[in-house]
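Engineer: Structures follow.
No lab work stands behind these numbers, since they all come straight from the coordinates. Note that this is a predicted model, so its numbers are computed, not measured. Cβ atoms are built from the backbone, for glycine too; each structure is taken alone.
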Structure I
Amino acid sequence: MSGKVARARHVAIIMDGNGRWARKRHLPRIVGHQRGVEAVRRLVRAVAGMDLECLTLYAFSSENWKRPEDEVDHLMNLLRKFIKSDLPEFLENGVKLKIIGDYHSLASDIVDMIEDAMEQTAQGVRTLAVALNYGSQQEIVRAATLAAQQGSITPESLEQNLYTVDLPPLDLLIRTSGEVRLSNFLLWQAAYAEMIFTDVLWPDFTPEHLQTSLDEFASRERRYGGR
């Protein structure tokens, strides 16, 4: 199977570069994270006009707990504020919130906010999937364990136990800030995804950058291992 595809249904982004953005401007890292949230907000608002079914954002990895405690606390507070402030807009624009990762390990008030937001937005027509306390290797181990309990481990049974089972197949993975690695993100799902690495730091990433990436995706020929 190969051929050009008119559009991407599912795009995932590794949002990298908040700290470097702040450092270049001699600002605290927390300001970079705040501007990163603004970039998320711009993108979510623009997705409706891009005919995407799902946008997945790598917000907080299972390895991010190694960061300084005050930075982690700030990130969690930004998450609280984002859910509270943007939930009405999600509802108005038909955005369905989904969380991938072990979000139940977060603070109890955040878990409650997340589950309430997911319940309220369940009828949305396009999905914003946010990876929280997520690590792809851990996801694969979890899926394999569940598949073994249910019977045998096959590619099909493993996929049925991934966090992304109800999402469209991943078409395009983008990483900002110039880093060229996947950082334990959607390793299984990215097996045949197209990839784009851009030098743009995440706070500077705009809907126009996303559209440029979608245009590049549409020009590529996807071979899926064939010729």
Structure II
Amino acid sequence: MKIIAANLKANHTPRSIITYCNDLQTRLGFEMIQDKLEIIVFPNQASLVDNNYSNFYIGAQNAYPVKNGAFTGEIGLEVLESLHIKHIMIGHSERRMYFGEDNTAILQKYNFFMQENMRIMFCIGEDSNVTNIKDFLARQLDRIDISYPLLTVAYEPVWSIGSGKIPDINDIAQVVDILRSFGVQKVLYGGSVNIANVKEICSITDGVLVGGASLNSGDFANIVCQIRQ
């Protein structure tokens, strides 16, 4: 089964995400999840909605590794449970870069949400100055329990995100092979994924994490349909 995920980042509002989700639900028909695809939409924290759509899942871009408590500006497991959300993204490069999340903090989140049986999308990827990709990715996965059955690893080279440039398909395949050699079972690719390249990328991966090309529900639905064909 291929996984097609939309990372909406800090885009959309609580009102516009309802329009987005309702439109996506209609465009995808009524049998998508039961078909050969798993579709996940990751809205921003303020725009999280109840995970009650039949054709795709709602996921959280981030959460703090607690049930609840005095953690200003964060949401905990209690919020996700109240919305029936079972998917969470951990380790995205923008969390690492802009919010200072290091491997220790990311591991804490991973272990907490793993114990809560959440479906984890764990993001890894190197910047353009990294020469030994295998060693770099190994460090990002250090102490991460990759045997966890609800884990999906999303490989996103940082230099590709939002740039319109992607690695050569053979280079992506080599990274997939590296991650498989580590024992990773599900590998997605992210970074400038669009309707023109998604089919080729999915031919060598377990799916894609889509950024800018997913901000419009119609565009994202068209990407999904490319893989469904």
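Engineer: Ranked on FRET efficiency 1/(1 + (r/R0)^6) of positions 121 and 193 (r between Cβ atoms, R0 = 25 Å, to 0.05), which label among I, II comes first with the largest value?
Structural biologist: Answer by largest value of FRET efficiency 1/(1 + (r/R0)^6) of positions 121 and 193 (r between Cβ atoms, R0 = 25 Å, to 0.05): II.
Engineer: Please state which of the structures I, II yields 2.8 when distance in nm of label points 7 Å out along Cα→Cβ at positions 169 and 185 is computed from it.
Structural biologist: Values: I: 2.2; II: 2.8.
This figure was derived from II.
Engineer: To test your reading of the models, identify which of I, II gives 20 for relative contact order in percent (Cα under 8 Å, 6 or more apart) when calculated. Don't jump to the answer; show the numbers that get you there.
Structural biologist: On the way: I: 34; II: 20.
Considering all the candidates, the number was obtained from II.
Engineer: Which of I, II yields -13500 for helix-only ellipticity at 222 nm (-39500 (n - 2.57) for each DSSP H run of 4 or more, over all residues; to 500), as computed? Show your work: numbers first, answer last.
Structural biologist: Details: I: -13500; II: -10500.
The correct label is I.
Engineer: Given 130 as the derived value for volume of the Cα convex hull per residue in Å³, which of the supplied structures I, II does it correspond to? Kindly include the intermediate steps, with their values, before the conclusion.
Structural biologist: Values: I: 130; II: 116.
Going label by label, the one that fits is I.
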